[in-house]
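Several structures are given next for inspection.
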Structure 1
Amino acid sequence: MARSTLYQLVASDLRRTIYSGALAPGDQLPTEAELMHAHQVSRNTVRLALGELVNEGLVTRTPRRGTVVRERRPLLMHPQRELRPQPQEETREAFAWAVSQEGRVPSQEIEVSIVRPAEEIASRLELADDELAVVRRRLRFVDGQPYNTNDSYFPLALVGDSEIARPGDIERGANKVLEELGHRQVRVVDDIWARMPNSAETERLQLQLGTPVIVYLRVGYDEDHTPVRVAVSVLPADKHLIRYELESR
């Protein structure tokens with residue numbers, strides 16, 4: 001039997017054990033020696049099988065504990081709901097509100113600066129060459145763990161005198177501030193693609209080896225069809241599930 005088939009069989013058996021719940025998050029997998037004996041395969045075959053599970057985000061390998069099952073509770077995202085009115089009593093921004101609806105705890109670190117944005121941002125905001133933007137860079141946490149980054153860009157000429165250009169959290173959210181400025185977003189355009197993370201993203205998001213990320217870029221337009229916001233999120237693929245709901249009219 002080919003080696004590739006052998007390691008895939010071992011990986012499949014371990015995968016079933018994890019998905020069935022027999023091995024829960026935090027549980028340690030059998031040692032390499034134990035797996036070799038149980039499946040009657042070589043050490044290299046076992047390592048290939050474990051490597052496949054690491055790349056899938058199912059397990060992680062640590063120097064002291066060996067191979068353990070990772071927490072698998074992705075954040076369910078509903079992008080189409082961002083611009084929907086929230087309950088009257090709800091004053092939190094969209095991310096915090098969505099996370100709390102799942103019974104989880106949101107938090108974030110925020111940096112605010114004025115920049116000359118890269119061409120891919122400037123062109124989407126339809127900025128002239130000499131125009132600047134305000135960027136709010138956020139590292140978002142769920143239950144104390146880094147989950148994603150979100151960099152939101154706004155034309156400086158539009159938001160320079162508002163809370164958006166000032167450091168600190170905006171509890172009701174930047175979308176609400178835009179609305180108060182007379183630029184309520186009525187249409188959004190999303191671009192979504194996948195890639196491998198760079199070294200800064202790997203460190204900042206504490207990514208496991210082999211974990212890809214989803215880049216989710218949203219451009220928001222006001223009633224005059226003017227782009228007022230470009231939001232770029234980097235989402236670890238093992239921690240997010242994006243769900244779109246489409247209706248025929």
Structure 2
Amino acid sequence: MCTVVVRVPEPDGGPVRLLAVRDEDPARPWRPLGPWWPEHPGVRGVRDDLAGGAWLAADDKRLAVLLNRAGGADVPLPTSRGSLPLDAVAGRPLPRPLTTLGFNLVTTAPGWASVASWEGGVPRITDLGPGTHMIAHDDVDDPATPRIAAWLERFAEAPTDGPGAWWEGWLEVLAESASRLSPTDDRAIIRDNRPHGYPTLSLLVAVASVSPGGVAVSTATLDEPGAWNDLRLPRRDG
């Protein structure tokens with residue numbers, strides 16, 4: 001039940017900005033942002049050590065991040081979704097047939113972003129127009145998703161430019177959401193999903209800027225799963 005916020009610029013209006021919150025079982029082994037895939041030179045990402053794939057992956061031209069959703073392939077042993085961000089960064093199309101569980105796959109490159117959504121049947125591709133968008137476990141900007149209904153407007157209002165780190169306004173929205181809501185609240189972004197039947201909690205926050213000059217990604221791990229704390233995100237170019 002991860003969350004992604006994307007700001008797409010007007011044509012020639014600057015970089016794509018992205019914020020992603022990763023929810024995962026704290027007991028599932030993973031590695032932080034790094035070049036973990038020798039078969040994908042130049043790619044860095046957040047690796048799931050159990051299946052070997054990525055939650056987030058990026059090279060110097062593209063970035064992709066994966067969110068789970070309901071549905072998917074009706075097969076005895078679904079394949080891992082973690083290969084999808086790696087394929088997206090490499091410019092490969094979605095596999096045919098799809099044999100994973102359902103997903104939202106956010107892909108960004110300079111000037112554009114799209115979301116591939118699948119819950120069975122034919123995948124849907126949503127090209128994101130200029131503006132601020134929010135994705136969780138259902139459709140893009142879905143007003144029926146409580147955290148999107150509660151926080152999309154606040155993210156849209158927050159600036160992502162200025163003299164400081166571009167992400168400061170969005171982190172302020174995260175901090176506000178955590179101060180106002182319990183992590184078990186349906187509207188929460190920093191989450192504890194266990195009461196909802198999932199063993200996952202918010203573990204990691206990533207910010208990324210995607211421009212013709214490259215892809216700049218910074219990540220920070222929460223001190224305690226499912227609990228907000230002030231984050232020190234290393235400043236990158238972009």
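Comparing FRET efficiency 1/(1 + (r/R0)^6) of positions 131 and 171 (r between Cβ atoms, R0 = 25 Å, to 0.05) across 1, 2, which is largest?
Max of FRET efficiency 1/(1 + (r/R0)^6) of positions 131 and 171 (r between Cβ atoms, R0 = 25 Å, to 0.05): 2.
To test your reading of the models, identify which of 1, 2 gives -4000 for helix-only ellipticity at 222 nm (-39500 (n - 2.57) for each DSSP H run of 4 or more, over all residues; to 500) when calculated.
2
For FRET efficiency 1/(1 + (r/R0)^6) of positions 99 and 211 (r between Cβ atoms, R0 = 30 Å, to 0.05), which structure out of 1, 2 has the highest calculated value?
Structure 1 gives the largest value of FRET efficiency 1/(1 + (r/R0)^6) of positions 99 and 211 (r between Cβ atoms, R0 = 30 Å, to 0.05) among 1, 2.
Between structures 1, 2, where is mean count of other Cβ atoms within 10 Å over residues 107-114 highest?
The structure with the largest value is 2.
Taking 1, 5, 11, 15, 15, 13, 10, 8, 7, 6, 5, 3, 1, 0 as the value of P(r) over Cα pairs in 5 Å bins from 0, in percent derived from one of the structures shown (1, 2), identify that structure.
1
Read the figures in this text as sums done on the coordinates, not as results from a lab. Please read all numbers here as calculations on a predicted model, not as lab measurements. Cβ atoms are built from the backbone, for glycine too; each structure is taken alone.
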